[in-house]
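Read-outs throughout are calculated quantities, based only on the coordinates presented, and are distinct from any laboratory measurement. A quick note: this is a predicted structure, and the numbers were derived from the prediction, not measured. Cβ atoms are built from the backbone, for glycine too; each structure is taken alone.
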Structure P
């Protein structure tokens with residue numbers, strides 16, 4: 001059962017190590033560290049993504065700034081108190097990693113099988129692109145769930161607008177980073193980074209396990 005649940009959330013990314021590992025936490029006597037990876041997009045820009053890796057995996061690889069790394073894992077979420085309110089934090093939890101120098105056609109891939117847990121919001125960008133923001137709950141072992149902000153584009157966005165809380169959805173896409181500004185006071189504005197899944201393909205699964213597949217949208221940069 002655990003293996004089946006683990007397959008609901010799979011990530012493969014390939015990128016360049018941009019920071020030295022920083023200690024995050026300890027669990028059952030094992031230390032975990034955070035590191036950032038710069039992952040190229042199909043365009044000329046890139047995403048800087050957070051990775052959480054155990055000291056056990058690090059011992060077999062080493063994480064030198066500038067080295068190229070392949071990470072297999074899951075996109076996890078947790079709540080953290082920031083500025084007096086809870087904030088959803090995302091990180092890629094590494095299950096396996098290795099050094100690699102080969103060029104990979106798609107260096108940023110994610111698959112999620114979960115459920116709509118918040119009413120989708122349809123909007124258009126300043127450039128006139130149609131998008132729908134969704135929050136997808138993906139089950140994890142031991143009765144836990146990860147809550148993943150996701151964006152559908154174009155025709156998929158128009159359909160996603162009508163999804164209901166509890167609908168089951170499967171999505172394929174990439175993890176992207178996006179900077180935004182938060183106003184703390186009249187004088188203080190800080191820049192933060194949000195992470196979300198940009199959906200390229202999706203399927204809706206009904207209660208009878210019938211699947212409706214939707215068109216694959218081209219990657220968008222926003």
Structure Q
């Protein structure tokens with residue numbers, strides 16, 4: 001199911017009937033559930049501003065993208081992910097808001113949520129036996145902006161620097177913005193998502209996203225219900 005240069009990731013994504021899914025996918029211009037291209041808001045350069053986020057699909061990272069370790073299969077990974085999901089009860093997601101994170105716009109929770117951290121930690125550790133070690137190019141890319149000793153240690157052990165204590169829930173909306181772009185896009189994103197963000201939601205499932213080949217976008221391959229439902 002995954003090409004030799006393809007990757008798989010475990011993400012949180014709102015359910016397809018959630019208004020946030022509809023609004024955010026339209027903001028990014030693509031629905032990774034259906035694979036359809038969507039019309040975006042009428043804003044200058046929005047296609048370029050959202051290019052990277054559109055490629056990954058609207059999501060919050062739990063287990064970061066990884067290539068499968070030789071000898072491990074998609075079927076084994078999916079079965080283990082489903083087993084892990086079955087051990088976790090659904091929980092309420094705190095209200096989300098548009099925030100600036102290191103120069104880019106993303107949705108972030110407005111109150112601490114220990115259940116989110118536990119969810120991410122479970123999948124980072126539980127799916128790690130399926131992860132192929134990062135190659136030298138990937139390591140260099142991760143180190144490109146400099147890493148603290150803690151994040152360097154996490155990169156070496158888990159293949160990614162922003163896991164466990166360095167993890168932060170976020171759902172990316174743009175690339176890094178200039179001050180002028182930020183002044184335009186933040187209020188536009190807040191207005192576009194305002195109604196959807198007023199809706200309460202449960203974290204009731206998680207998703208395996210797959211990138212078949214390095215040149216292709218990530219799409220949802222499987223939704224896994226929490227609590228074994």
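A few remarks follow.
- Highest-scoring label, criterion being distance in nm of label points 7 Å out along Cα→Cβ at positions 145 and 161, among P, Q: P
- Relative contact order in percent (Cα under 8 Å, 6 or more apart) - highest-scoring structure of P, Q: Q
- Structures P, Q, by distance in nm of label points 7 Å out along Cα→Cβ at positions 169 and 185: label with the highest value: P
- Source structure of the calculated read-out (mean count of other Cβ atoms within 10 Å over residues 89-96, 18.4) within P, Q: P.
- Which entry (P, Q) yields the derived value 3.6 for distance in nm of label points 7 Å out along Cα→Cβ at positions 153 and 177: Q
- Largest in Cα Rg over 2.2 N^0.38 Å among the labelled structures P, Q is structure P.
- Answer label among P, Q for the case where helix-only ellipticity at 222 nm (-39500 (n - 2.57) for each DSSP H run of 4 or more, over all residues; to 500), calculated from the coordinates, equals -10500: Q
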